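Each structure below is given as structure tokens.
Read-outs: derived from the displayed coordinates by stated rules, not from any lab. Here the structure is a predicted model, which is why all the values come from computation and not from measurement. Cβ atoms are built from the backbone, for glycine too; each structure is taken alone.
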Structure I
Amino acid sequence: MSVDLDIRGVDHRYGRGGPPVLRDVSLRVAAGTVTTVLGPSGGGKSTLLSVVAGLETPTGGDVHIDGESVLRVPPAQRGLALVLQQPHLFPHMSVGENVTFGLAARGVDRATRTAEAARWLEMVELDGMADRRPRELSGGEQQRVALVRALASEPRLLLLDEPLASLDPLVRAGLQTLLGRLIAETGVTAVMVTHDRTEAMLLGDRTALLIDGRLAAHGPPQDLFRRPPTREAARFMGVTTFIDGTVREGRLLTSAGPLVVDALPTSGEVTVAIRPEHVVLGDRAGTNRMDGVVAACAFHGEFWDFVVDTPLGAIRARGDRPRASGETVTVGLPPGHLFPLGAVEPESD
């Protein structure tokens, strides 16, 4: 059974007079959906999860599950499961006993528990490992057990605090796919904290961006990726080129001349941004063309990353081949990929 989660104006600080960790955070998670909470370290993500779990009592605000406040409800009675970065399996129990720990606490008989352990372990490709001890498993295998232990208890709400962060990239990629499938098959409402943009985009039906304890944006992951609302949010989402100007007669007047931008306000001073992969480099770069000089070039495996000095300042771009420092290139800024900051407002529902 999945539930609605409604976080209402939550503030929190540690200790009397301590700095605020959460600042008026309001966030609604619809039943049966996954919200990923993304942001830099120290932004308040784990604290927000602790407030929902009941491990921290907020300084202000409220938390509702299915329309009822749970601030006075003990953590064990909130009907949720929490998975942390480390598996924290019980070392004195077998893998199967770990998986069905919640069922045993509810008095479910041994035969049923054994069958459930086998079913869940098969789902995560750990068939036949029920009698092993946690120390006999790899880190990735232990985290799989931690995930199905949480789900086997049939929680109303699943909370995930960077559960894949300590795994190597190859194992992590596999578990991201597995986790997405498990959540989809069970239909549980889930909130997952991560600092990894790709993970947030992959697993979230919606993504909340938390920066400095404030909700900077909330919405479909693709919207947040393509049109982050503020300079700070844009930087975190990998946007590195910002251009200031004034709107006049449908164009953006800049220090280097006018630019065509598809979506502009009717007037006023505006900052527009563009993702590096949308900047076009070449002899005939298209609309909003200008000459530039390559100042830096770095290889990232799947692409080359460039810093190009232009009349508008340094512009970051990506390409599929190297270019020499000092090389003159034509830079194009496609009007449909330039977007004004402030075009997307954070959502609370």
Structure II
Amino acid sequence: MILRELSEAFGVSGNEGDVRAIVLDAVRGHVDAVKVDALGNVLAFKRGTGRQRMRVMLAAHMDEVGLMVVGHDNDGFLRVKAVGGIDPRLLPGTILQVGSERIPGVIGVKPIHLLKKEEHEKVPKLEDLVVDIGAKNKDEARKLAPLGTYATFATRFRELGPTVSGKAFDDRAGCAVLVELLRGERFRFDLHAAFTVQEEVGLRGARVAAYAIEPDCAFALEGTIADDIPKDKDISPTTELGKGPAITVMDRSFIADRRLVRLLTSTAEELGIPYQIKQPGVGGTDAGVIHLTRKGVPSVTVAVPCRYIHSPVALLSLDDFNNTVRLMRQSLSRLTRRALEREGSETLERERSET
């Protein structure tokens, strides 16, 4: 399963090389051209059958959240800062892999029996945590993990009945969906796939990829929040496991193009593919910069719901994953230039010609 390889790869933002190698190997022989741009994005091109003169962009980001070494203590501990959004509550006791040699490390914190009374109810800040790689002193720590060394969670991919667990499903799930689409049949239009870098630190790779591709429309493929867990209040979850792919209508980075949302929902309803609408206003994706590129790009985000994203271990439903692939493949097979026409545009064009 390509998702296993992608999930277990080391690929914190700005250090996506291992993921890039897996992607390049996975798509060769299934696309007409592939290259790596100056920022590290993988850009793959699959020629269409020629029945539609369109440039359609599919984007999924390769990077994951993680940590970077920013200091060394005299006793050999590493000081780290977050790369991307990480909740420090999840970190104490977590096992890491540090640097290109994958040095085992554990995130340490003051033992509970040494805490002062007022400290028991406080969440430790990231700057209060250290990473223990077994170094004897500062010099050894510097040699093993110099400043700027990356670290990520040492999580193995596992199958749990109808679900799977692993790290970095945001957005290795989207990358796996994109690989499956590239391995399938050609569409009527030219397909431009972008496996992007540095999404977690500012949507950076997608910005330059979209500028180079100059697409007519774009789909961002993601792994998104599923918070269908017990809560103190009865509130609607962002998404739920097992309810199908999540379609974004609005998040903090963009408002989805209604024509593309309509294409996705009508396709799902006609073919009996389960889907859900992601709770509006939550999160952000590569679509946030893609839709602002050049003269503007109609964009939408489709995601695989994942519990516990940005944590040491995430969980997703294989049915949701497979239905995301199916929904995207069927929707793209129906995508035409006419589907991107604004309502009333034909009437306006006719009136202009008559005058």
Problem set entry | If FRET efficiency 1/(1 + (r/R0)^6) of positions 55 and 247 (r between Cβ atoms, R0 = 35 Å, to 0.05) is computed and equals 0.15, the structure in I, II | I
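Identify the structure, out of I, II, from whose coordinates relative contact order in percent (Cα under 8 Å, 6 or more apart) was calculated to give 22.
Numbers: I: 17; II: 22.
Checking each candidate, the match is II.
For distance in nm of label points 7 Å out along Cα→Cβ at positions 263 and 295, the calculated result is 2.9, so let me know which of I, II that is.
Details: I: 2.9; II: 1.8.
It must be structure I, since only it matches.
Work out the source of 13.6 here, i.e. which of I, II gives that when mean count of other Cβ atoms within 10 Å over residues 167-174 is computed. Write down the numbers at each step before the final one.
Working: I: 13.6; II: 30.6.
Working through the options, I get structure I.
Work out the source of 21.5 here, i.e. which of I, II gives that when Kirkwood radius over Cα pairs in Å is computed.
Only structure II yields this read-out.
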For this session: Match the computed value 24, 18, 13 of semi-axes √(5λ) of the Cα gyration tensor in Å, for residues 207-334 alone to one of the structures I, II, and report its label.
Result: II
